[in-house]
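Some structures to go through are shown next.
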Structure 1
Amino acid sequence: MKVLVIEPFSGASGDMIIGSLLDLGVNVSKISDAISAFDLELELKDVRKCGIAAKKVEFVYKGKEDTESGRHEKSYNDIVHLIEDSGLNTAIIQNSLSVFEKIADAEAKVHGRPKENLTFHELGDLDTIGDVVGCTTALLDIRPNMIISTPISVGGGFVETAHGLLPVPAPATLEILKESALLYHGGPSEFELLTPTGAAILAHFIHRSEPFSPQMRIEETGYGAGSRDLPVPNVLRASIGEIAKSMPLLSTDDVDVLETNVDNVTGEVLGNLIEVLMAEGAKDVAITSAQMKKNRSGHSIKVIAAPQDVPQIAYRIMAETGSLGVRVMQVKQRFIADREEKKVKVRIKGVEKEVGVKIGRDAKGNLLNLAAEFEDAKLVANELKIPLKEVIKLVEGHCLKNP
């Protein structure tokens with residue numbers, strides 16, 4: 001199986017990702033052709049960072065420009081229209097829009113404003129469009145079966161923005177990381193090493209984030225350079241090769257199981273308990289009816305949680321139900337599918353609707369399960385006055401035809 005491994009040990013930005021993919025062997029003309037739709041030209045330089053030869057990418061704007069702010073400030077809707085009207089192929093347009101939507105959703109959450117009303121400052125630069133469209137073009141050209149990332153170094157300290165000094169990672173960057181399954185850590189330098197654009201690109205394209213590189217036979221390796229000179233090599237490494245055949249088909253994670261039995265607890269309280277525990281970080285909650293001592297009717301509560309979350313979840317169970325004790329069973333691990341959540345646009349009864357889907361794959365990228373997000377599908381069904389099961393069938397069918 002063809003696997004692309006991204007190692008952001010000095011952080012990640014759009015130009016670093018593109019540089020690493022070009023160094024890996026992607027044809028520069030394909031990226032140049034794509035970004036020319038925005039009057040951008042790509043300049044590629046060979047540089048060295050701490051002795052490592054790498055590719056440094058820069059964009060040059062060749063179009064007309066009335067004001068400096070015309071290049072550096074754009075609304076989210078401006079960017080969407082630019083990409084939609086670019087004339088690029090559908091796959092590049094859809095993936096690029098999805099990356100920008102992650103950025104817009106994060107900025108909207110941070111600033112407490114609808115994303116449709118957002119004006120991007122640093123991110124409104126046409127260079128950002130070049131980063132996103134360039135990375136999308138390169139990754140679609142490579143077409144790996146799976147893309148894996150090792151933990152991302154985000155840096156530290158503070159970064160100067162249009163809103164003043166902000167902590168690293170920047171709030172929008174952290175929001176993108178929060179909504180993804182990407183692993184990250186601080187350091188190794190007191191600078192912003194992971195940009196919102198880099199985070200959004202990785203969050204969109206990475207299938208799995210692993211503590212270490214997988215067992216694989218590497219065929220090619222490429223390095224993309226960042227702008228700063230750091231004590232460590234300021235490069236992002238990309239490697240492509242074949243994954244080891246002995247690799248397990250399923251991933252694993254460490255979990256514990258909490259259990260308790262309760263009586264005299266109403267259905268409303270138990271229903272609320274499920275929501276409370278999931279919000280606290282529980283991976284799953286199950287409640288079943290039980291016949292208890294003295295022939296009392298009651299319920300058995302079982303919760304799966306990460307070991308570090310067990311004390312807080314046990315406390316919430318007791319606080320919410322009045323239980324006087326919670327059992328913890330230490331489970332070595334559980335096998336899990338690699339999970340991905342994304343939004344898809346589907347035309348239903350002549351109306352385009354956006355519905356979330358959850359996708360489960362094995363370690364080789366084979367599809368195990370696909371399910372439409374219930375709440376999204378329910379909302380569409382109510383709006384269009386059609387059966388819920390019909391919406392679910394249409395959404396899942398669309399995803400199977402357009403993987």
Structure 2
Amino acid sequence: MKRRALISVSDKKGVAAFARQLHGMGFEIISTGGTARALEEARVPVTPVSKVTGAPEMLGGRVKTLHPKIHGGILADLEDPDQVIELVDHEIGPIDLVCVNLYPFEETVAGEASEKEAIEQIDIGGPTMLRAAAKNFKSVIVVPSSRFYKEVVAEFELGEVSEETRKRLALETFRRTAEYDAAIAAWLEERVEKDAQVPGIDPEDEAEVSESSDEFPKTLKRNYEREMELRYGENPHQGAAYYVEEGEQHLLSGTERLQGRPLSFNNLYDVDAARSLLTDLASDGEPAAAIIKHANPCGAAVGETLAEAYRKAFASDPTSAFGGIVALSGAVDGELAKEISKVFTEVLIAPGFDEEAREIFSAKPNMTVLEAGLLERPKLSAKHVTGGILLQHTDRVEDDSGYEIATTRQPSSG
């Protein structure tokens with residue numbers, strides 16, 4: 001019996017080549033609407049899904065694949081003789097591969113889409129087929145993204161897609177559908193909260209309440225991906241990893257490690273403290289320096305030059321600065337590099353280094369050198385507590401021009 005692949009994608013990048021390769025391996029290609037048209041234009045033989053189901057696509061494309069001829073073919077356990085007999089009795093052919101990516105709901109709601117436009121981008125048939133194929137991974141290969149096309153073809157060229165790969169693709173599929181459903185739920189929850197009446201709130205305060213609800217929703221959902229595994233955690237006996245929020249700028253965004261070892265758990269914690277403090281210090285554009293040890297500042301200063309800012313920061317506590325994290329707001333030249341290299345610095349962060357500075361630091365192999373600009377501070381910051389997080393607006397540098405000094409003693413200018 002000829003193997004069958006069902007392909008229905010929103011993002012059509014690479015799909016024609018993938019379908020052509022499957023066809024060359026003996027697959028019959030079944031497809032829907034826009035995907036079928038794209039394949040036909042690319043001269044890939046394709047069977048419309050309506051020919052398989054015997055029913056037309058209807059309701060403006062809302063109903064295309066929700067049919068026993070499709071889902072029976074996907075969900076049948078081909079290792080179960082009774083289910084195979086049922087397929088024959090109902091004249092349903094098995095579907096061996098399901099390739100689906102979903103309507104771009106997240107991208108749609110990230111823009112200025114109306115509620116109606118957003119609702120039309122909630123995919124129903126796609127997640128249903130993906131989940132069905134992932135459940136039945138022993139009988140069906142599920143391909144939830146174009147990034148798996150080459151891998152699947154490569155395994156077919158060696159003979160067959162392994163069960164290990166099928167299982168991993170099923171896992172990726174359930175992750176994707178869970179993420180997709182979470183995005184829809186978050187968007188709809190925001191609409192519900194906006195529509196809800198808040199007892200005891202004056203009309204003029206409604207805008208403020210609405211803004212607060214947007215920033216601090218009743219249910220908070222975030223996806224984090226593992227960026228790197230760490231040698232150990234805060235102590236050598238603790239395992240650890242660094243995770244970043246999907247789609248957001250993070251601590252190491254735009255950074256380049258020029259030399260030294262990969263950052264440790266404690267390094268990352270200190271680098272965050274150093275870059276955050278430096279961003280505040282340099283907010284007015286003055287050259288700035290921050291020195292951090294064990295997440296606490298042991299020196300922080302601004303100056304007319306970057307070298308002056310570093311000297312002032314170092315002079316605050318030269319003893320604690322040993323083995324610390326140094327963050328600078330400007331490029332490091334050879335003269336400043338000579339000064340920094342007089343004391344052991346574990347991590348140095350700056351937006352640039354000239355050739356002489358690079359050469360000087362290369363003689364310090366135990367120093368990790370990161371090239372990075374100022375950190376982009378998030379709107380909200382979180383602190384973990386047992387079983388939860390405390391979320392608040394990120395602290396900002398205040399304008400102190402209106403401050404009054406209440407003591408006889410005046411602050412020093414340095």
I have 94, 63, 44 for Cα extents along the principal axes in Å, calculated from one of the structures 1, 2. Which structure is it?
2
Among 1, 2, which structure scores highest (criterion: relative contact order in percent (Cα under 8 Å, 6 or more apart))
1
Where is distance in nm of label points 7 Å out along Cα→Cβ at positions 37 and 93 largest, in which of 1, 2?
2
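Read-outs: derived from the displayed coordinates by stated rules, not from any lab. Note that the structure is predicted; figures quoted are calculated from it, not measured. Cβ atoms are built from the backbone, for glycine too; each structure is taken alone.
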